[in-house]
Structure 1
Amino acid sequence: VTDPLKGRPGFGFPTDQPDLFVIGLERRVVLFDLRQGETSVVCEELDAEVDETIVNDACLWEGNLIFGLKDLRFATAKAGLYLWRAADRQTIRLRDDQICSNGKFVTRRSYELTLYDIDSPTRQIVAYRLDIEAGRLGPRQVVIDLTDDPAVPDGMIATPDEQSVIVAMFNPNDADFGEARQYRLATGELQQVWRCPRSPRVTCPQLVDLSGRVHLLLTTAVEGMTDDQLARHTNAGALFIAPTDFATAPPAPRFTTI
């Protein structure tokens with residue numbers, strides 16, 4: 001099924017209603033009804049003080065939506081990182097210094113929430129203590145430093161035990177393959193690598209149940225490729241899937257509309 005959207009989508013999640021999705025669209029977050037082809041606004045006027053930013057990646061935590069924007073020129077630390085708080089349906093800006101806000105997820109340890117986040121050009125995976133009730137973040141802590149890597153961290157998910165992350169690596173160079181990597185959060189240890197032949201720009205990972213086994217699904221991109229590069233990287237833009245040893249996949253997050 002294909003439905004045209006009035007703008008560029010950054011993320012999408014199913015909701016608690018059939019055929020209704022929450023989508024980051026340009027500089028708004030909207031609900032999109034697949035049956036009617038109609039949108040309704042969740043929040044708008046994002047990054048109102050700056051130009052040339054659009055919504056990019058997001059995660060859900062117990063009905064709360066955390067999402068970020070990106071500078072279309074990938075140059076200036078001016079885009080926002082936001083919390084849409086379910087309790088009062090308020091949109092709160094957590095940071096205003098993102099270049100390209102990408103993969104993120106939230107975990108709970110005892111009574112504290114931690115937001116793990118990627119701002120891609122920094123080539124770092126960072127952590128913040130997240131206080132949803134107060135609408136603020138704690139100090140920025142670098143968890144995994146990839147500043148010497150030729151590839152850029154893009155999308156990211158937690159493993160089912162939340163002890164590790166799976167990171168899609170976007171390689172802007174003329175590499176023979178792209179990668180998704182699994183890192184242990186506590187130590188930064190590289191635990192596993194999945195390769196995508198002839199597709200160097202890996203963008204988003206997702207764990208899915210398929211035929212009784214958990215698989216890793218990876219999206220890839222053709223973004224920024226010349227005609228010569230596209231001729232060489234014949235799998236660019238393709239989807240890749242591989243079996244894993246995970247016992248279960250995390251439950252699919254759903255946005256709560258009621």
Structure 2
Amino acid sequence: MSVKKLAIVAALEREVAPLFRDDDWDTSVFRLGERELRIRERNGVLVTCAGIGAAAARTAAEALHKHAKGELAGYISAGYAGALTAELKVGDVLQPGHVVAPDAPQHAAHGVNATDGILVSSANVAGAEAKRELAIRHSAKAVDMEAHAVADFAMTHHIPCVVIKVISDEHDSDLPPVEQFIDGAGRFKSSSFAMHMVVRPWHWRKVIRLGRDTSVASRALCDALREAIAAHARGELYNKNAGPPR
């Protein structure tokens with residue numbers, strides 16, 4: 001009998017890089033349509049980083065599902081999130097109980113520790129003003145761009161989805177202008193971003209802060225993912241009282 005695997009979907013390699021330094025991971029390339037995704041695997045855990053945004057996240061979820069031939073015990077949507085409340089600080093890890101998106105149905109998250117309220121997935125990078133609006137409209141604690149898409153794919157395939165996010169920017173933080181450097185496939189064009197910023201010193205402080213904060217966030221996220229992977233191995237990751245994915 002085949003053992004079902006755990007599929008972890010992140011947007012950026014940077015988010016989960018500390019995880020890959022733990023041990024050797026097998027790496028393969030999976031082609032889905034015009035996209036080629038690198039999938040890492042170790043001890044029944046699959047990880048891929050497909051890019052920023054809902055479309056990229058859904059592609060990643062589908063690729064992992066096909067790579068595992070449908071034999072998945074569950075998904076984890078992992079990565080950075082922006083705080084929508086003053087209480088959440090950089091490096092704080094949260095497991096929301098529900099994920100929402102504008103004009104889309106709300107989905108329950110199935111983590112046993114999913115007690116951190118609502119996460120909203122936005123179609124755009126959220127600055128300080130957008131964060132205030134999202135907090136009011138959705139009564140949410142944090143914002144990302146991918147979790148709802150992963151949860152939606154998981155639900156349609158009757159697979160539980162756990163959401164583990166880490167705060168990388170606080171509620172009043174405005175990020176440097178990064179959105180124009182995200183291509184149509186959700187990939188962040190880091191070289192173009194660096195060349196753009198090097199001649200715009202008025203953005204340097206934000207860029208330096210972003211680099212520092214995301215490093216802190218990545219370490220905290222990967223600590224939480226290690227715990228989640230261990231819980232999955234023990235059969236203790238999913239909240240059976242959250243209701244079945246429909």
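Read the figures in this text as sums done on the coordinates, not as results from a lab. Since this is a predicted model, take the numbers as computed values, not measurements. Cβ atoms are built from the backbone, for glycine too; each structure is taken alone.
Below, the figures for the structure above:
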quantity	calculated
Source structure (of 1, 2) for distance in nm of label points 7 Å out along Cα→Cβ at positions 51 and 123, computed value 1.7	2
Which of 1, 2 leads on volume of the Cα convex hull per residue in Å³, largest value	1
Structure from which 0.95 was derived, FRET efficiency 1/(1 + (r/R0)^6) of positions 91 and 227 (r between Cβ atoms, R0 = 25 Å, to 0.05), options 1, 2	2
Given 19.4 for mean count of other Cβ atoms within 10 Å over residues 11-18, calculated: source structure among 1, 2	2
Structure responsible for -500, with helix-only ellipticity at 222 nm (-39500 (n - 2.57) for each DSSP H run of 4 or more, over all residues; to 500) calculated and labels 1, 2 on offer	1
Which entry (1, 2) yields the derived value 0.5 for distance in nm of label points 7 Å out along Cα→Cβ at positions 155 and 219	1
When relative contact order in percent (Cα under 8 Å, 6 or more apart) is computed for each of 1, 2, the largest belongs to	2
